[in-house]
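Each structure below is given as structure tokens.
Every read-out reported here was derived from the displayed coordinates using simple, explicitly stated rules and does not represent laboratory data. Every value quoted in this text rests on a predicted model; they were computed, and no experiment measured them. Cβ atoms are built from the backbone, for glycine too; each structure is taken alone.
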Structure P
Amino acid sequence: MIRAVGLTKTIGRKEILRGIDIDIPSGQFVTVFGPNGAGKSTLLKTLALISRPTKGEIFIDSMDTRKNTDSLRQKIGVISHNTFLYENLTARENLEFYGRMYRVKDLKNRIFDVVSQVGLDFSINDPVRTFSRGMQQRLAIARAILHDPAVLYLDEPYTGLDPHAIQILNDVLSQLNLQKRTVFLITHNFEEGIMMSDRVLFVVRGKIVYDGGRDALEKNDLRSLYLDKVKGAA
């Protein structure tokens with residue numbers, strides 16, 4: 001579903017991504033760990049077609065992103081610590097705006113479906129400014145899946161959430177993964193990050209230094225391996 005070959009991103013004289021190759025099949029949940037400044041968010045933005053690579057090729061659903069950018073954006077949803085919501089609009093109005101932008105069919109019923117999935121049925125007509133951080137993040141998930149994307153990119157979605165809100169977010173993400181979407185998650189949270197993942201990547205200094213299945217390692221072993229890889233690449 002997602003394939004990158006020789007992915008490089010340079011800003012000024014700084015090389016942020018250094019020849020990354022990756023192949024993620026449909027339906028796989030991939031979690032990416034790495035220290036601050038490792039290039040994780042740049043990798044996500046590049047794979048999500050938000051930022052263009054300096055060199056390299058990206059394919060989504062076997063289509064070259066250089067030739068099919070507009071149609072491919074219909075297959076992508078992005079969730080980050082920035083919710084991309086309009087605080088003075090209600091939850092319904094936010095979703096109506098994004099639904100029209102993505103030309104979602106039967107928008108009224110689709111809004112009802114996604115709001116139900118994230119548990120905000122009773123708050124749909126409330127202004128977003130009255131929402132807690134956790135509620136805003138759930139609405140951001142509804143926004144991201146409104147057009148039924150095949151791929152979801154999540155950049156530090158747990159930022160600013162209390163334990164209860166984290167549990168709710170995990171419940172929602174778990175339901176989404178059961179629908180066989182491809183999920184690409186960046187987080188610093190080991191416990192939450194490996195809970196639902198099928199595969200784990202470590203990114204250090206713009207390169208993938210580890211790529212393996214989650215089931216092969218216990219959480220503590222994964223943490224130790226991560227520290228060793230980060231130290232070794234420093």
Structure Q
Amino acid sequence: MEAERSKSPLYKHVVKTYAWMALGLLLTFGTSLAFCLSGAVLVMFVAPWLPIALLVAKLALVVYLTARITRFSVNTARGIFLAYSVLAGIALSPILLVYGAYSAILAFFVTALFFGIMAAAGIITKQDVSRFRSIVAVGLVTLLIMELVSLFLQLPGFDTAICFIGLALFLGVTTYDSKKVKDYYYTFEGDAAMLEKISIYSALNLYLDFINIFLYLLRLLGKRN
């Protein structure tokens with residue numbers, strides 16, 4: 001039974017998607033570690049414009065990939081995803097430096113556990129998750145507004161509330177994006193090139209879910225140096 005399932009085209013598509021996500025995470029955390037150990041991370045503190053530039057570059061890559069995924073070649077889509085992973089690693093390095101190795105490792109393993117559970121739920125479920133798209137969009141906008149408010153108003157417990165809401169939201173989004181991996185497969189079944197590209201697109205979505213869960217858990221569980 002297991003051997004038959006492993007030969008299924010859908011199974012191979014899902015595995016490939018998660019393999020790309022894992023590669024992206026490995027590249028991100030490897031880049032962050034290299035920046036911290038080499039001391040290059042200090043540039044982030046002496047050049048205040050750099051984090052903003054990295055944020056703009058990351059957003060541009062995500063928007064660019066999302067808008068033109070059907071037009072890109074497979075190698076271009078892969079290159080954009082890997083480039084994003086490197087930029088994210090650079091942007092993440094000062095955060096890891098502030099919280100330290102123990103907090104980062106703890107948050108990573110807790111994230112992997114939570115993410116794995118919710119991703120498995122998305123793979124197993126047969127329910128149509130498309131109806132949750134508007135709920136996810138509203139939740140993300142609300143969370144963004146709360147994050148912006150927290151920059152100007154230092155309310156007691158507000159940051160903790162944001163972390164719990166963000167954590168709950170992205171755990172739900174993980175299940176949504178995991179289910180969409182299968183939905184995309186059935187949509188583009190028979191188009192090998194598009195399946196390769198949509199696998200990268202799905203891997204990016206899952207990668208972003210993992211990183212966001214990690215960052216919220218780091219804020220909740222981590223101790224600043």
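List of remarks:
- Entry that produces 34 once relative contact order in percent (Cα under 8 Å, 6 or more apart) is calculated, selected from P, Q: Q
- Mean count of other Cβ atoms within 10 Å over residues 132-139 - highest-scoring structure of P, Q: P
- Test item: distance in nm of label points 7 Å out along Cα→Cβ at positions 172 and 212 calculated as 1.1, pick one of P, Q: Q
- Value 2.8, calculated as distance in nm of label points 7 Å out along Cα→Cβ at positions 124 and 180, assigned to which of P, Q: P
- Highest-scoring label, criterion being mean count of other Cβ atoms within 10 Å over residues 28-35, among P, Q: P
- With helix-only ellipticity at 222 nm (-39500 (n - 2.57) for each DSSP H run of 4 or more, over all residues; to 500) derived as -29500, matching label from P, Q: Q
- Which entry (P, Q) yields the derived value 13.6 for mean projected area of the Cα convex hull in nm²: Q
- A value of 3.6 for distance in nm of label points 7 Å out along Cα→Cβ at positions 100 and 148, calculated from one of P, Q, originates in structure Q.
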